[in-house]
Structure formats: C-alpha cells, structure tokens
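Some structures to go through are shown next.
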Structure 1
Amino acid sequence: MADKLGLDEARIMVDAMLTEASKRGLNFAGAVTDAGGDLIHLSRMDNASALNARMSFHKAYTAVKWKRNTRAIQDRLFDMSLGDNRREISWFCDPMYTPVWGGILLTSSTGTILGALGESGGTAEQDEEIGQIAAKIFEEM
C-alpha cells in the first residue's frame, strides 16, 4: 500500500478512472485531494461537463472532511430507519459537502488519511465502481 499521495500517484489514479470511463462510454471527471481536502489533480474528459469536474472534486473533499467514503455518508443520512436525521443534515454548512456515492478515502498502510478521490459522470454505482478501481491501484502502489 502506498504511504504517500502526490501528483504522480494522483495522475495514475485519475488516468485509470478516465480510461475505465471511456471503455464504458461515459463522459467523466476524476479528482484527487490531499489529507486537507485540497486539490492535487483533476481531469475531465472532453465531453464531460464542468459540473462533473466540480462534483468529482467535491466528493473527494467530502470524503476527507468526514473521514469516510461518501457512500457511507449518503447511506447514513438517508436511512430513515435511524430516526430523525435532520440533526446530521444540519452539518452541511459547507457548500462543498457532497454526500453522494463516488468519494473514496485513501489511507496509508497504518490507517493515516492521505487524501481522497472523487468521480463523476456515470450513475452513482458507476462512479463508485470506477473509483474503487482507482483505489485498488493506489493500494497496490
């Protein structure tokens, strides 16, 4: 598992995401942030929208700030069996918080948060699948 996250690692992961998205016929954007939620690298395919680019960055940012994958955040916020979630929804004072699938936390071999990646351009499931491909590549670095 990688113990550092820099531009080289970010480019490799984003390139892997865009390659997979292209194979699936998606117009896609991918982003990687550092442990503070600041952008390291973002790329979007020619036909992907500016919204895809912003969403990919915001998903990565959200994963870092909440210290968990955005899928887990969305599942928690919208699981009505947990009772009244209005208290948790009130945490959204930051307009960049994006609690939807596609923000994946990246950690070191010791569990230290190094950053996150975010994806946008497919369905929630496609974004998550493509992000997991890139996360696996990071684990193998």
Structure 2
Amino acid sequence: MSLDLVNERGSTRFTVYVWDQTLALARMYGWRPAGTRPPKDWPEESEGRAWSGSYVLNGGQTVAREDASHLADALERALDDIPDHYAAWPKAVEGKDGGPLIPVNPAASRLERVQPLEALSGENKAALAEFIAFCRQGAFEIR
C-alpha cells in the first residue's frame, strides 16, 4: 500500500513502511505531531465520529502548514546522522526466493529490527531531502 502526499505544487508517494519510518525518525529528532485535520468529507463530531488526527491513513486528511514545517525541521536535523550507504543490508536475511530480505517485522527484537536511520539511508536519504523541501512548501493532504 502507498500514500500520496499532495499539495498545491505537486505530490510525492511513500510506501506505508517508509512513511512509518519517516514519521518515527521525525519523532526521534523532536517532532511533536500536532495531528492531522480531518478529510473534507469527514462527518461532523456531532454525528459521533471524532477525527483521530492520524497520519497513517490515506483518507485525504491535511497536515497543517506549521506541522509540516516542524516535520521538516526534525527531518533536517536527522540528515547528518543518516548514512549515505544503505545501512540495513547487514540485517538482511535470506528470503523465500533466495534473495536478500530486509526484516521489517515490528515483533523482531530491537537489534534485529531495521531502525529509521538504517531504513532511510542510502538512496532513501536523497528522497528524504526532497520530502523536506516538499514540507517546506506548506500544508499537504495524505491520500
């Protein structure tokens, strides 16, 4: 599954796994999520369905300009700590097809599980820098 992040100037796409790692990294570097605004078609709270503020659904919710800016600030602080090479390779195991498989199982021990600095390393680091620039453009929707 993927999430499309859309603003007035364009869009970017994340897999759910990379988006989750991106949000985790931002929290590690001081981002305090403000919560998203509900999708435009979300029923009023008076109908008994209060919006959760979730960042992980692709329902059309909005990340406010200030929250996007704080997200970018935190990710920018992390950039120098992210390796330029793909740091998750040492944790690879043999997949069913015999090729390498990066373990993303949240039930794995902390040492076995790929951490955000590892997951977002290598080629992902450049994509993260592009996402920081995207956040600097202001509010965006998660679709």
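If helix-only ellipticity at 222 nm (-39500 (n - 2.57) for each DSSP H run of 4 or more, over all residues; to 500) comes out at -14000 when worked out from the coordinates, which of 1, 2 was used?
1
For Rg/Rh (Cα atoms, Kirkwood Rh), find whichever of 1, 2 sits highest and give me its label.
2
Identify the structure, out of 1, 2, from whose coordinates distance in nm of label points 7 Å out along Cα→Cβ at positions 20 and 36 was calculated to give 2.9. Provide the component values of the computation, followed by the final result.
Details: 1: 2.9; 2: 1.5.
Of the structures listed, the value fits 1.
With Kirkwood radius over Cα pairs in Å, for residues 28-75 alone computed per structure, which member of 1, 2 shows the largest figure?
2
Every number in this text was worked out from the coordinates using simple rules, so none of it is lab data. Since we're looking at a predicted model, the values are computed, not measured. Cβ atoms are built from the backbone, for glycine too; each structure is taken alone.
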